[in-house]
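J.: Structures incoming, each one as structure tokens.
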Structure I
Amino acid sequence: MARTTMQQRMLGALRPADLEGEPERWQQQKSTRTRLRIIEAAIACLLEGGYVGLTTHRIAARIGISRGAMQHHFPARADLVAAVVEHVFYARMRLFLDDYLSGMAKAGEDNLVEIATQAHWRSVQSPEYAAYVELAVAARSDEALREVFEPAARRYDEVWVSEMIESFPQWRARWEAMKLASDLVTCAHMGMLLQRPTFGEARIEQLNTLIWDVLRGLYKA
């Protein structure tokens with residue numbers, strides 16, 4: 001029950017407005033489904049063509065809706081971008097939690113460091129994380145995107161940090177070590193993902209083993 005509560009609490013804090021409840025009227029349901037189709041198509045365009053490929057024209061053509069219908073749901077590209085950013089962060093958290101909690105249910109809390117690290121590494125190889133990287137890179141030079149992306153990124157980090165404190169009381173006396181371990185994994189895995197084509201699987205596996213050893217040392221210190 002505690003783990004279910006944890007999952008609900010974290011996802012609830014990041015849940016986009018489009019996923020809040022289920023509209024009662026059929027027309028509202030249809031509208032919600034269309035918005036979600038547009039956002040999913042936008043993420044696909046982002047992965048295929050980068051941030052410059054995230055255009056309302058391309059998205060409308062991809063799912064076969066008129067430009068008028070697109071403008072009804074997202075009057076401006078900025079509105080669409082904001083919705084995409086929300087969904088990317090939500091999807092990242094949902095996928096990680098599904099994997100992590102499944103691993104915890106099978107192996108128990110004695111292995112939580114390795115389970116969490118492995119789940120995070122798998123999560124950075126997902127399409128959702130790839131979309132996050134595209135947005136993060138583009139936000140460095142696009143001011144309008146940065147104004148949407150950076151608050152969402154900070155919110156994601158705040159939710160994760162606050163939940164670590166809430167759900168893992170054994171770490172509360174070692175807060176600095178816990179946060180340092182989390183930050184190390186976040187930064188290391190992004191770098192490993194980008195270097196993976198160059199390094200190859202054997203070197204990546206060696207790095208993952210090193211990370212686990214460092215984290216276990218922090219946890220046991």
Structure II
Amino acid sequence: MNLDFERIMPSIPYILEGIPITLQVVGIAAVIGFVLGILLSLMKISKLKPLNWIADFYTSIFRGTPLVLQLMLIYFGSPQLFGVQIDAFEAAFLSFGLNSAAYISEVIRGGIMAVDKGQMEAAQALGVPYKSSMLNIILPQAFKNILPALMNELITLTKESAVVTIIGLGDIMRRSYIVGGETYKFFEPILIAGLIYYVMVMILTIIGKVIEGRMRRSD
């Protein structure tokens with residue numbers, strides 16, 4: 001194997017500078033996905049059929065098309081649709097956030113449906129409004145059950161963020177590709193990028209297990 005990491009070593013700090021950009025995209029997208037996911041899940045379990053249809057249509061669009069296609073439509077299509085070029089960073093967290101919301105909504109909906117119906121019936125019998133019952137009784141129990149699934153979505157979001165390289169955002173993967181172009185050695189910088197993603201995912205996995213353990217002890 002003709003590997004030459006010595007030529008790549010000086011460029012490692014440059015690749016590492018992509019970590020904050022990746023984390024910013026993932027963090028903002030996760031917040032958007034979580035908040036919108038909650039809203040969509042509530043729409044899906046609503047007794048109003050139009051809300052069900054809107055939420056289901058939204059989910060079908062974002063789950064039925066590739067994420068990279070959604071990213072390209074938002075970034076490359078914005079000048080034609082709105083007459084303004086959306087910034088690469090904004091296009092990244094918007095596409096990831098909107099996509100993630102579709103998956104998170106299904107996870108949260110499943111968690112809500114798994115909570116014993118008697119909980120809501122008991123709250124209504126005591127005169128607790130639906131909104132308060134959902135926010136203070138049903139959702140907290142649902143989140144305990146779906147925490148592993150939510151952490152898995154966050155991990156998936158972190159790994160899939162690498163596709164932002166196609167719109168030129170200077171994340172980890174983009175920087176490793178640039179280093180490969182400058183040194184004519186692509187395997188080594190991409191391998192280093194893979195190691196960085198692996199470490200990030202392992203850290204998220206550990207954080208998820210710690211949070212899950214604390215929530216179980218609080219029961």
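Read-outs: derived from the displayed coordinates by stated rules, not from any lab. A quick note: this is a predicted structure, and the numbers were derived from the prediction, not measured. Cβ atoms are built from the backbone, for glycine too; each structure is taken alone.
J.: 70, 24, 16 is what came out when Cα extents along the principal axes in Å, for residues 89-192 alone was calculated for one structure; which of I, II is it? Walk me through the intermediate numbers first.
T.: Details: I: 44, 28, 22; II: 70, 24, 16.
That value comes from structure II.
J.: Given a value of 0.45 for FRET efficiency 1/(1 + (r/R0)^6) of positions 9 and 33 (r between Cβ atoms, R0 = 35 Å, to 0.05), point me to the structure among I, II it was derived from.
T.: Details: I: 0.85; II: 0.45.
Comparing all candidates, it corresponds to II.
J.: With log10 I(q)/I(0) by the Debye sum over Cα atoms at q = 0.07, 0.09, 0.19 Å⁻¹ coming out at -0.30, -0.47, -1.32, pick the structure among I, II it was computed from. Write out the running numbers ahead of the final one.
T.: Values: I: -0.26, -0.43, -1.44; II: -0.30, -0.47, -1.32.
Comparing all candidates, it corresponds to II.
J.: So, one more: 22 is what came out when relative contact order in percent (Cα under 8 Å, 6 or more apart) was calculated for one structure; which of I, II is it?
T.: Details: I: 22; II: 28.
The correct label is I.
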